[in-house]
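Next up, some structures in structure tokens.
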Structure 1
Amino acid sequence: MKRALLGLTASVLAAGLATGTASAQAPANLPDYLANISGNTASNPSDVATRDILQLDIGMFSLYDRASNIYRRNILAKHPIILAMFTNEGGRLMLFRPGQAPIDAPKVPKVYQILKSTGHSSMALSQVVIPSVNNPNDKRWIAPMAAYRTQMKTALDGLDASNDIQADWKPAVKEILANNVAYMDDCLAKGVVTLEPLLAFAKKQAPNIKLIINWAAATQVKHWMGVMDEWSKMLGPDMDKTYAASNTIYVARQNNVLFSVLAQYFGPEAINDRLMLIETMGFTTTPEDMLTAMTRIIGDRSVGELFFGNYKIMDFELMGGDGRKTIISEMQRRGKQPFLPPAVPFGSKQWPTLITTGPGPTSLDDLK
């Protein structure tokens, strides 16, 4: 009996899904627990036709996934691939070679993480206090600051014992941590966060923070260039057919360190061709996600050539050109000037970041 009821329920649901969502007429003489889900629905031919067409776009993704798995195997069988992924440890580089196990590069020296953690510690303090500045009735900052103060003091007290940072860099790190503790002690003693002490604290910390940023960047770049020296020599002529990609979030796309290092070994002609910068929503991404993105890009290029006779057209928003024309005409119809960037040819080798020069600072060194 249970099996029969389940079969009836499944058939009714299937019929409902197939005929739309209009009002249902339930058969007579059914118990209440079946009557509310039973009956034939009146189909709307227009809705059904529209749904069937839209289903083609949904079904497309399963076809793409199937093709992507085949494309990936074929690409990996013919081309080396280098993935450069952001991590809190200064990045992760992986080398895939046809028919061989992937190579995971050595990590950036741990001093990079020490310097980065130190710089972030001062900036994290600002996130604790800024919401409560000049608001004596707001005490929400006290508990998180007291907890962070304990962590800060522990780090400061143990700094001299660390062998992962060279002696001539320790004084700047120690001064930053000590200033953090002093600022927190002052705030906690007063029980209020005011603007002037916060400004003084930031100004006092800035020179040392700028210094350790320089050290961290140099450590990271020198390490990865050493890895790429070794890998490019290992690959030899195959370097010319190697693909590579780095991931980035919005704020890190400009002067992206890992992409910029790779560009030194791939050259200008590889940019946006075999060397890709893939924007993501998170700081970190997995090798699997990176390979999926690369495979999709490379696979779509063949589709673009097949349908439109251009191998790079699918690297761009396919509707972008017609969208651009419509924006121009609609702005003109409104009596206004359109505001759009120059049209860039498919397959452009420009850096995938802002490259137009202009006034204003472009680095920490330019800031006064």
Structure 2
Amino acid sequence: MAEKGYKPPTEIAAPATRLFATAARGTEGALRDELRELGFRAVRAERGGVHFGGELAEGARACLELRTAIRVLYRLDAFPAPDGNALYEGVKAIDWRPYLTAQHTLFVRSVCRDSRLSHSQFIAQKTKDAIVDQLRELTGARPSVDRADPDLTLFVHVVRDVCSVYLDLAGESLHRRGYRAQAMEAPLKESLAAAILRLSGWDRRSPLVDPMCGSGTIPIEAVLWARQIAPGLLRDRFGLERWACHDEAMRKGMVDLREAAFARILPASPEIAGSDIDPAALAVATENARVAGVKVTWSQKSVADLAPLSPPGLVITNPPYGERLAGGDELFAAMATAMLALHGHRIAILAGSPAIARAFHHDAAQSLAVYNGDIECRLLILTPG
């Protein structure tokens, strides 16, 4: 089954870079910079994500620490697959016993491009058949398929008649941190919020406010980043911790990674605030911050009442717009008037409508293409004089 929004790498990674972290379109550069900052090796960005590293231990650390990634994939093998038989035999040649037993469940996601195999559902079915047939022949029993909560998720992509088989180390998408107890309509994904924070150029020392904060994702992600709280610490476990090979040594490795991440947490962040005109949104944001264990200053007010930060800092927001929530020229004009008056500040706006850029008279110092799901947005960055 093809996963909406998943963009596979366009070529087979070299053996030195078996790992591939996926990202929202337009945020690959942010993910590349994050991987380098965290000390990962052999980092190389391309459409849809970033190649890096080569060992499963590096992938486990990436699941724990990456903020801007959606998934972390480990390439098991790559082989020619011009037809269904070649696909079946290539998958069946992989030893699946380290990852699955008859008591485990699996699910296969697939994509294809520029290949004679042109139906993703057929590719997923053939892959599943090869895996369960091998295990039945070797062990006398076969694992089951579970679409909702599998122990092992595979990504298979066939590009130009070459099949690459990836294991999903994260399991559930990494944007699901675990703190979002509630959400308002059309919430911003946590990984995208983290990416626009990085792309905004925020230094993690200056104060920050989101004046249309909704359920609070941007301010919460800002505190997590400023305090070096690894986002994976909020999750109980990752997909690789459910594999058949996850033994005592691997469990100890994950414990060590988590303990090291806890030791890096800083005690405080700069002043980080969120405001919204909707009291229901603020109630949700307050609860989400409580679950995340972070401190954010919340207040109920209109964006028109936005006041300067002291000292000047970053104003960053994802305003409502047509495809998401009812925005409008009046709101955008009020937002532009308030923000352009903040001399010495840095302004970052995820604009899902051209009307937002027009309200600012196209004065953005930078305008970066970033996708919020299927919606092409512009990340506008301004520095009012």
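Bear in mind that the values in this text are calculations on the coordinates, not laboratory data. Being a predicted model, the structure only gives us computed values, none of them experimental. Cβ atoms are built from the backbone, for glycine too; each structure is taken alone.
What to note about this one:
- Among 1, 2, structure where helix-only ellipticity at 222 nm (-39500 (n - 2.57) for each DSSP H run of 4 or more, over all residues; to 500) as derived comes to -9500: 2
- The greatest value of FRET efficiency 1/(1 + (r/R0)^6) of positions 42 and 202 (r between Cβ atoms, R0 = 35 Å, to 0.05) among structures 1, 2 is that of 2.
- When Rg/Rh (Cα atoms, Kirkwood Rh), for residues 114-233 alone is computed for each of 1, 2, the largest belongs to: 2
- Computed 1.01 for Rg/Rh (Cα atoms, Kirkwood Rh) - originating structure among 1, 2: 2
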